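Quick note: the coordinates plus some simple rules give every number you see, no bench work behind them. Everything quoted here is computed from the prediction, not taken from an experiment. Cβ atoms are built from the backbone, for glycine too; each structure is taken alone.
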Structure I
Amino acid sequence: MFQSFKKDNLTVNIYSSRKELGFEAACDAGNKIKELLLAQPIVNIIFAAAPSQNIFLENLVNQEDIEWERINAFHMDEYIGLPATAPQAFGNFLRKRIFDQKPFRSVNYLNGQCESKKAECTRYGQLLAANPVDIVCMGIGENGHIAFNDPHVADFNDKAQVKVVELDGPCRQQQVNEGCFTTISEVPTHALTVTIPSLLKAKYIFCMVSGSNKAQAVANTIEQEIVERYPSTILRNHQSAILYIDKQSAGLLKFNMWQFLKDGKND
């Protein structure tokens, strides 16, 4: 059971638990992938790497009748300077959870160990330009970032497809809060990221955000004005974006549309 409403163009679905959210989002994304594969030979998908995506990815790989060999996969951001084998590297996260589990047509990684960051941004930007994105599967950071477009570097009119960014303190602290690193000093200070306009070029966006630590970000996404200070607010301008939240991440919303979920069991 879920409640649904719209804010501007953004559809918001509220579920009783993280588990239900991940399952339903995966079903919706899987159905959209199959729908697109009926209409076109290849589908291009950008995936996010974060603990918030775990249940979604677990369910997506179990969707039936998806022709993965007709799908080009991309990931949306990567730390700069981590060892190639580091489990915190986003490419490795996605490799373990989905990329090595299915026979994709291609898997395209951002290289955080590149010698030339400028050349890597150009290379990956050209890949995205040559393979127009159909679907983005993503989350929202505690500071409201989408990909690694933190508030101080977010640009709704960015001319670049991919860029180097310096990560802000709240973004780096989130990585510690989620258990990816032990201390903030271990978290890289810079990353490569797909820019906001590049993400918004996708035909469809599925955005999964769960947990009380994301409640402020969700409230800002829905209730603040659409400005770079709150990067995720730009999702409200997209014609086919769905935000999936649970009762915990909906906890700071000012309206009462989610009240019926309060007594539901959480996962």
Structure II
Amino acid sequence: MIIDGKKIAKEITDELKEKISKLDKKPNLSVILVGNNPASLIYIKMKKKACAKVGIDFDLYHFKEDEKEDVILDKIDNLNSDAKVSGILVQMPLPKHINSSKAIQRLDPTKDVDGFHPINVGKLLIGDDSAVVSCTPLGVKTLLQKSNIEVESKHVVIVGRSNIVGKPLAALLMQKKPNCNATVTVAHSYSKGLKDITRSADILIAAIGKPNFITQDMVKENTVVIDVGINYVLQKAEKTKIIGDVDFENVSKIASHITPVPKGVGPMTVAMLVQNTYTCFL
């Protein structure tokens, strides 16, 4: 069965739109973009569109590529103290001369809609419900929940250990809470016997950033497969195709449930961003 992430994301944003329409004041998402990274420009456009759909005010602060780090940090300080700003997002990647960790740590944790601030990461790890949870991990958890896929007592294998997906997703799914309570294994490029590890999964989550990395022989029958990967692969005639970390064509033949790329986890990530903005506003 193919899990329609786009449809589930729409259900979430439609519900959010109704809630926001009843507010006296609109939430505000303020985004800082440095430079003109092509992928970042696409993501910004998607985020702006998503905010407009649900009724969230969107402000973009676009700086030139060589802008000084102090200017960016000062802007974060200004947004932190601005009462009308509900959420702040610093679009990654930043140019090399700007320290990403310093920028993230400068954010007010209560306005950190990406959930990257160390305080939010720490709260997630200890199960503090006031944590702002990173959008993609929260999107995966919500996707499983909305698809009526049981996570409790299941063996979840996450291939990938990034700070954005792998680590926070593992922390989220192992919590002693409803729709969690999974036994989680995090595998990565240094894992020995990776095929044996992935074949032991009841739920396999690919977040390694390598196109078609998960092949059919790495997946046992009736496994739930969640593909977090977004890889831009150049095709003939200079056309770019977006594919995931999973060999969808072959793995879909044996998986009980599988997410496509696109229209799988991607729309859920954007839906969680607007949801986090709303949560930060409350």
Structure III
Amino acid sequence: MTFTKFGIAAIAAAGALLAQGPPAQNLTPHQLKPNVYWLEGGGGNTGVIVGTNGVIIVDAKTTPAAGKMIIEEVAKITPKPITHVIETHSDGDHVNGLASFPTGLTIIAQENNKKEQEAALKAGGRGAPPADHLPNRLVTKEKETMTIDGEKVELYHWAPAHTSGDLVIYLPAEKIVFTGDIVAANRPDPIIHAEKGGNTEGWIKTMQGIAKINAVDFVPGHGDVQTKAQIEDRLKTTAERRDKIIAMIKEGKSLDEIRTAMGEAPPPARGAGRGGPSFPSLTETVFKENKKS
């Protein structure tokens, strides 16, 4: 088989495009208050809080390219520099964009979040930004209140839930909460990273804490902004389902029997579609947590 010069050039160009990966998804800004925005697209939702002299970012999306887009969107909102980042948890789609951020920022996270990122770096780096962009100000208590550049911020960690290092951010002046992936509005079930120490009991406790906050807008880790009524409904529905599953486990029912009783379709075979479900269902998660060996 022979190739023309044009064909060889086309193959080389295609290879270069493949090496770069898919183009970054454009970000869509949404304004909640005069000084508070959230950016949709490119990974998990990102918060932008404009302070007196600088900008606080909540979560930094999936890739360096998306991180660069955050910086570009912030520049459209304000000439003030990014000075602080608050992380809701350690998942790569919320922290990997930090690779494009300048060094020297104050990066705030729950203490277990940093441990999870350090473990990811030790394992090869997937799921964590470079070491010079790891958290450098750690939250160690259930509640910590701080004022960052004129903005009062309340940070909460009630229990391991989505991960072992979740952090819920509340802006009392604006009555806005950033939930991270404790709430993924585009999914019906909680997302639990058991491999990171998350569990459904902690998720219930955390959601109970979130529901008690005197807030109006709840920015989830993924999906559209939620109301307090939606938060309360998600908590109530999940708690009731979890109680039913635990009751059937105590009766000695198998996972398949419980799935049937809950009206849940069996999961696709491993490798089906795009590799099967990304996360186990609530039924499977609760079963694994409570089934005695």
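Each of I, II, III could give P(r) over Cα pairs in 10 Å bins from 0, in percent, but the derived value 7, 28, 35, 23, 7, 0 comes from II. With relative contact order in percent (Cα under 8 Å, 6 or more apart) computed over the structures I, II, III, the top value is the one for I, the highest of the group. Between structures I, II, III, the greatest calculated value of mean count of other Cβ atoms within 10 Å over residues 34-41 is seen in III.
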